[in-house]
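Several structures are given next for inspection.
Any read-out appearing in this document is the output of simple, stated calculations on the displayed coordinates, not a laboratory observation. For clarity, every value in this text was computed on a predicted model and none was experimentally measured. Cβ atoms are built from the backbone, for glycine too; each structure is taken alone.
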Structure I
Amino acid sequence: MNRKVGWVLLFTAIFLDLSLAGDYSSWAKYRNIALSTSGITTAGVAKIPVLIRFTETNQSDMFTGSTAALANGADIRVTKSDGTTDLPFEMDSWTSGTGGSGAIWVLMDSVPGNNAAAYSLRVYWNKAGAATMSSPATTFSSSNGFLAVWHFNEASGSPALNATGNGNQATPGGGSAAPANNTASIIGTGKNFSASSSQYYQVGTDSSALNLNSNTGPYIITAWVNPTSCSSRIAAISKYANDNSSGTRQYALHTANTATDWRMTDDPAALSNTTANNEYVADVVGGCVEGSWTYLAGGYNSNNVAPTADAAGAANVFLSVNGATAVTGIPASQATGTSIGTGGSTFIGKIGSNERYMDGAIDEMTVSNVVRPADWIKLSYETQKPGATAIFVSTTTTNLPGAPSITSNPANRSATVGTTAKFGVVATGTGSLIYKWVRRNTDTVGTNSDTLTLSNVSNADTGSYKCVVQNSVSMAVSNSAALTVTPVALLSHAPSLSSFNARVSGSAVVFDLPKGLSNIQISVMDLKGREVWNQRVNTGSREVSWDAKTPSGALAAAGVYSAQLFSEGLKLAEARVIISR
């Protein structure tokens with residue numbers, strides 16, 4: 001049984017100067033997907049979420065066996081045809097195993113019109129341990145006009161969540177039972193509504209939710225509906241009290257008085273009447289078909305001009321059924337009054353005042369505060385409808401032979417100031433490999449080599465380092481390794497607390513310090529007990545160098561000195577040091 005994937009947001013990016021490109025060289029498989037707009041659109045559309053379906057029948061290796069995608073499609077990734085430019089997507093549904101299927105929404109940035117090769121992309125999978133990158137709020141962004149997107153994937157009785165993350169969740173209300181799951185829905189799981197049981201959802205808790213129209217618009221509502229019966233009037237969504245109460249009517253997507261006609265009703269605030277014909281409507285005759293999934297797209301746009309006349313205002317209301325050219329509004333008798341306003345609550349599956357309950361199923365409802373072009377509506381329908389042919393998902397799987405692969409990652413390093421630090425990476429892949437070392441995810445360092453050598457290191461070199469390896473097939477990014485630059489170096493041994501080593505090494509005096517101490521200080525005294533030099537150091541087994549200079553920078557005189565170790569102010573050990581010049 002299909003089920004939609006839960007809401008998981010994970011935003012991941014590799015901050016290199018590579019345009020946030022993804023690295024999928026370790027994903028074992030991908031397949032190509034193509035979108036054709038031939039005979040569908042005449043003009044291009046931008047920033048449109050497009051549905052892509054997969055089935056075990058046609059893409060068996062994505063659902064069964066060792067090559068199957070992870071549970072809920074967690075390892076799914078989507079890119080443009082270059083294999084590295086990530087595309088935002090949302091996992092709508094994914095069911096593994098024999099008979100399994102999946103559906104994902106992909107946000108396409110720019111799709112040309114009437115083009116057989118309008119858009120090409122890749123879908124990667126088969127990566128153990130991958131975490132999902134499904135991002136509903138990016139795919140259906142409020143910056144793209146989406147106010148609410150309800151997939152209706154939740155369990156019966158649970159609120160329907162809004163994919164945009166803007167609130168406006170829909171809560172079941174009334175009736176003998178909440179709307180039930182429809183597992184044979186248009187996309188994954190939808191909801192069945194029973195008119196006899198008065199089932200519906202309420203959006204928000206008061207009339208402030210989803211106020212859409214103003215005198216200048218715009219807005220659009222889309223939904224898939226499957227009426228059980230068209231013999232009585234039913235509603236998909238409304239913010240409209242049907243009792244002529246003052247200030248309670250705004251919009252409704254419902255069937256008209258003839259029941260079999262779908263209707264988009266709009267009541268701009270500047271045009272109102274407490275008598276009949278006090279609203280703009282657009283009717284699609286015979287649009288309501290029993291037992292058939294239908295795609296509705298209705299809305300209002302006065303083109304930023306306040307409505308003043310019947311015909312002009314009515315032309316701003318539109319309704320499209322199954323992607324057909326939108327029918328514009330029917331003129332109505334308008335007069336100034338007070339019946340139009342925002343006082344009504346927003347309901348899915350009925351019109352306010354307990355009327356026109358939906359009898360049938362609803363799926364994939366969206367509400368936006370923009371008007372989508374006719375080509376957008378048409379392409380949405382043609383890619384979402386069952387048996388859609390506008391999207392071609394290859395039945396052939398492409399492996400990634402010859403892609404770079406990191407077989408040995410760079411290791412963490414520690415170096416004292418002025419010394420040399422090296423990082424190395426081992427990679428395999430077809431043809432010539434190009435190496436690019438990056439420090440702290442921003443700075444390019446080193447040369448085109450599998451080894452990075454940093455000479456005369458300083459504190460400024462502290463940070464993380466990674467290597468980007470690229471060839472003609474793809475690229476791979478190594479794990480990050482840390483470089484720690486410090487004036488002290490870790491020792492592999494641990495002297496006892498009763499003594500510590502002090503010795504001359506070249507022109508410096510070197511002190512070996514023991515483990516297990518706290519608040520450590522080492523002091524060098526002359527034979528008269530005068531302190532010549534001191535330094536505080538960290539805990540642990542350490543090696544501290546003294547350059548035989550006083551704090552003023554003068555060379556200490558030749559002679560015998562006492563190196564003394566203190567912890568918490570207590571002298572623990574002492575060693576003799578002889579400096580000869």
Structure II
Amino acid sequence: MRKGVDTTSTSNKNSLRTLLPFLAPFRIGLIFSAVAMIIDAVFTALRPWPLKIVIDRVIGGQETRVPLIDEWINAPDRDPLLILYVACAATIVIAIGTGAFTYLFTLLMGNLSQKLIYNLRSELFSRLQRLSLRYHTGKRLGDTMTRLTTDIDAIQLLVARGSLMFFSNLFLIIAMLVMMFWLNWQFTLIACSVSPILFIAVWYHTREIKRASRTARDHDGVLASLAQESLSAIQLVKGMAQEDQQHKKFAAQGKLSLGEYLSRVKFQARMAPIVDILAAIGLALVMYFGAKSVLDKTMTVGDVVVFFAYVTNFYAPMRAMSRQAGGFAKAFAGAERVAEVLQSEVEIKDDPNAIVAPKFIGTVEFKNINFSYDARPVLQGFDLSIPAGQMLAIVGPTGTGKSTLASLLLRLYDPIQGSVEIDGHDIRKYKADSVRQQIGLVLQDSVMFKGSIRDNLLFGASHATEAAMQDAANAALVSEFVQHLQDGFDHPVSERGTSLSGGQKQRIAIARAILRDTPILLLDEPTSSLDLKSELMVLKALQAAAVNRTTILITHRLTAAKMADRIVFLHDGRIVEDGTYEELLAAGGEFARLAANEQLG
């Protein structure tokens with residue numbers, strides 16, 4: 001258990017170190033909020049004093065202790081009715097002051113929290129965009145989405161409500177303690193004698209609630225991932241009659257989350273009565289010793305009323321925090337999960353001296369490349385040179401490193417050893433974005449974004465002219481099906497492009513690559529999921545896209561490899577054959593055997 005406590009404490013400190021810098025732009029607002037809270041605390045601490053004056057001076061006719069105005073209040077010739085008027089007026093002034101400053105710091109903190117969350121969510125999304133492909137392949141999408149949405153919302157609750165509750169009550173407690181010690185320090189110690197036990201009880205239960213909330217949030221992330229995976233593949237799930245199986249997996253994961261939430265509810269339910277009982281003991285002590293002090297004439301009735309009001313207010317924040325502990329624990333757990341992402345190292349970083357890449361000619365070289373995935377070697381001593389303007393097909397069995405070469409060229413990964421060079425220069429000397437901007441990309445499963453066909457064509461080339469877009473659409477044969485759509489290029493595209501066929505999506509992706517007008521074109525299995533008719537249409541579009549560009553085609557389809565100027569065959573991360581289509585057939589090697597069986601890879 002102790003080990004867990006230390007881990008939690010370290011996690012809290014790390015989260016704070018990560019998230020506190022986001023408050024820096026709001027320093028002025030925080031200062032004004034703090035001043036407003038302090039003034040509000042002073043006004044609130046003064047609330048029982050007019051009643052004390054009325055009870056002691058107006059009704060009891062005895063002297064009373066009041067800060068700053070003792071002499072005026074206790075003057076022998078002071079009219080009791082005038083004192084009553086002043087006390088009533090003071091009550092109204094205190095209420096107005098409390099209301100005004102409460103409004104002020106609530107408004108300031110509310111605005112601050114919304115802007116803070118906006119900045120935090122934007123930075124989190126930006127960090128997720130910059131984190132390496134290795135990070136994303138090791139994470140579930142649903143869990144990542146939970147951190148970006150519900151965890152951020154929980155932090156907003158903590159900043160907007162939790163900080164207000166904590167700091168406003170903290171300043172109020174300080175103000176009340178000052179007043180209580182000024183009145184009677186011995187009685188103050190008696191009144192606060194229960195507080196240490198109360199703080200320990202709240203700390204212990206809050207820690208347990210936070211631990212359960214943190215584990216529950218992790219389970220919720222897995223639960224969201226299961227839902228996202230199942231619903232995004234609903235056609236496959238239904239087609240293979242796996243609805244019950246998926247539901248069982250979802251329910252099993254849900255039980256883990258439920259168990260932690262029930263644990264949190266148990267500690268939360270236990271904390272509230274403990275706080276109430278201890279608070280009642282504190283109030284009972286005030287009543288007992290207060291009454292005795294009044295009878296002994298060491299304190300006035302008004303003094304006891306002030307103490308009773310202060311002690312009530314002293315324990316009220318504890319009650320409120322005990323009832324809100326679940327929400328606060330959820331927020332702290334969310335803060336930890338967000339901080340985890342923000343603390344994650346960006347694997348692919350630009351060198352401090354990196355420059356913007358010049359316009360490439362298109363010569364690509366892989367020199368003595370060594371690369372591994374989780375200690376599993378993929379490429380060892382790999383060398384490959386591709387002259388500018390050449391169309392090269394890379395073929396071979398699955399797992400031989402074909403797609404790894406694409407990732408290295410795009411600098412989604414860096415090699416362990418060796419270098420990837422364009423036009424004779426290591427791409428690591430350039431800013432990664434400036435390299436990627438000069439590489440057109442068509443993937444096996446072309447990603448479409450919700451919007452219109454026009455939006456998807458212009459993705460990555462937002463400043464392209466209408467004429468350039470039309471030319472690219474014509475070259476990629478997109479216009480052939482767009483002309484039959486009622487809205488033309490403004491035809492809506494559903495999420496993930498489900499309203500388009502596979503061939504249509506691939507042609508849009510090719511047009512998108514053409515529109516970027518890059519010197520290097522990277523095609524990763526662009527026809528593997530297409531039928532013969534769609535493949536022929538896409539290949540025709542690819543031939544247009546490859547003109548005057550260095551084109552790297554990763555494929556296992558015979559029809560696609562045929563149109564390449566040169567083919568390299570990979571096996572176990574090494575090039576075992578290199579030549580034209582005809583030369584490799586004549587060599588009678590692995591490529592020829594695969595071609596004879598009408599399959600590659």
Structure III
Amino acid sequence: MERLKDRPKTLPATPGVYLFKDKAGKVIYVGKAANLRSRTSSYFAPADTLIPKVHRMMSKAADLDFIVTDSEQEAIFLECNLIKRHHPRYNVSLKDDKSFPYLKVSLNEDYPRIYVTRRLEQDGSRYFGPYANAKSVRRTMDLIKKLFPYRSCRKKITGNDKRPCLEYHINRCVGPCIGDVSFEEYREVVKQVLLFLEGKQDRIAKQLKHRMEQSSKDLEFERAAAIRDQLQGIEGVMERQKVISVKAVDEDVIAFARDGDEACAQVFFVRSGKLIGNEHFILGGTSDEDSGQIMASFIKQYYNSASYVPPQLQLQYDVDDFALSEWLQSRRGAKVRMLVPQRGEKKKLVDLVAQNAAQLLEQRKIRKLSDAGKTAEALLELQEKLVLPKVPKRIECYDISNIQGANAVGSMVVFYEGKPKKSDYRRFSIKRVSDVDDYAMMREVLKRRFARAVRLPENENGWAVMPDLLLIDGGKGHLGVALDVLKESGVDSISAASIAKENEEVFLPGRVDPIVLPASSQALYLLQRIRDEAHRFAITYHRKARQKSAVASVLDDVPGIGPRRKKALIRHFGSVSKIRDASVDELADVAGMNKALAQRLKESI
């Protein structure tokens with residue numbers, strides 16, 4: 001790194017792309033800059049001012065190369081292509097982006113076909129995608145093949161074939177090979193496919209209704225019936241599409257969820273105000289990255305390959321990059337707005353996309369440990385890396401949840417042979433700690449847990465069974481608390497560890513430095529999943545406790561509102577805010593209430 005320190009001074013103060021390489025000449029990072037000299041100089045700032053990821057990268061950097069471009073927009077395009085080519089270790093990058101499939105409509109042929117391809121070519125065809133995987137694109141193909149009778153064969157169409165194929169007989173092809181349809185009529189089928197893929201099903205439905213009515217007037221009842229069946233299929237698709245906006249807008253809604261060095265980006269496609277579909281993509285290299293930077297990286301790489309850029313993007317995080325906005329505009333050929341909604345229906349939609357991304361990321365983690373072989377491998381690796389006396393079949397994990405010490409709760413989750421054992425989960429309401437003291441709260445939870453275990457030595461229930469590994473969501477201090485409690489409770493033979501979320505470091509008794517497991521480690525996946533489950537369980541309980549406390553603080557002060565009436569009000573309205581919004585008459589309609597009591601309640605809250 002010292003050898004490279006003066007290198008930025010030799011770079012031009014122009015737009016371009018820079019590449020950091022390691023000792024072997026392998027590209028480890030690609031970046032774009034409006035000013036190469038200024039941007040690359042920032043990497044040589046004092047080590048304590050660099051984010052951990054950049055610090056690690058610079059410790060590996062041995063060379064710095066650059067490519068000058070005419071503009072920052074051109075630099076973005078080049079950056080995307082170089083990331084795709086080199087897959088640098090320290091870039092946020094789409095995983096497996098070389099293999100993303102597209103749906104191709106071969107408009108360069110007289111009788112176009114619709115098929116899957118992995119190559120984008122400037123050949124006059126229309127492309128739709130990219131799709132996340134082949135399964136996703138084939139699902140779309142199966143649907144359009146049921147709705148539109150286009151040809152799927154590769155033969156040269158002359159119209160003089162003696163016999164059609166099976167698809168013609170089952171109404172899956174209009175038979176251009178035997179001349180049963182004119183060139184113009186076949187092209188009309190293809191136009192409908194294009195409209196469908198663009199999300200304009202309402203236009204297709206309108207056209208089909210007109211053709212069906214015309215066929216009926218011409219006494220072509222068999223043809224009218226075939227169009228009716230096609231129309232019903234289109235309308236069925238339209239019914240399943242959720243209306244997102246009363247305005248007929250075209251936009252993509254983008255959000256992501258992240259976990260360590262991996263993130264899942266989800267894109268909802270809204271066309272003419274309707275949600276017509278969605279795709280998700282996995283990003284690597286996201287640890288220590290700013291959320292806005294992850295969003296910008298995804299937008300660049302996705303729309304560099306996307307067949308269509310809508311006029312508007314609704315984003316989870318702000319992307320403060322004028323050059324990116326200009327680049328999107330050049331890709332679309334018209335203005336593109338990037339918005340970050342703060343409230344209302346748009347914000348709810350972005351939150352929904354983020355929730356979907358989080359669920360997909362969790363499912364991905366679970367799939368990695370889904371088969372028994374991988375779970376067994378993870379447990380064996382845990383035994384080896386954590387130096388445990390035996391394979392940790394039963395793992396208990398503990399977490400604390402509170403806001404400024406209020407409504408503090410603790411959670412205990414149990415995994416047996418790598419799988420959650422929910423019957424043994426336990427919740428704790430913190431009773432003896434009133435200050436904001438995470439260590440004291442953890443001490444209380446663990447003391448109560450092992451006090452019950454000692455009292456029930458013969459009872460084979462969740463309290464009495466001892467864990468093979470005690471896992472704490474926290475750092476070295478939390479582990480120290482756990483070890484003290486185990487010793488005080490007379491069960492210090494139990495192995496213990498803690499996992500700190502910030503850098504996924506694992507702390508062990510007697511070791512000064514933490515263990516850092518590889519990002520691809522099965523043992524790390526298992527520890528993360530157990531820790532995340534303990535956190536989820538604690539947060540859920542804390543939310544309920546907070547809601548109960550909020551209800552108690554408001555309704556308990558109203559004379560005449562006892563536990564029974566309070567329960568009836570909450571059951572009827574669902575929340576205190578809805579009780580506030582209710583009229584006196586609506587409050588009086590609740591079981592056990594009357595007009596006078598309703599009026600008193602209304603005045604009190």
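Below is a table of values for the structure above.
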| item | result |
| --- | --- |
| Value 2.7, calculated as distance in nm of label points 7 Å out along Cα→Cβ at positions 257 and 289, assigned to which of I, II, III | I |
| Read-out distance in nm of label points 7 Å out along Cα→Cβ at positions 217 and 385, computed value 2.4, structure in I, II, III | I |
| Parent structure of the calculated result -14000, given that helix-only ellipticity at 222 nm (-39500 (n - 2.57) for each DSSP H run of 4 or more, over all residues; to 500) is the read-out and I, II, III the choices | III |
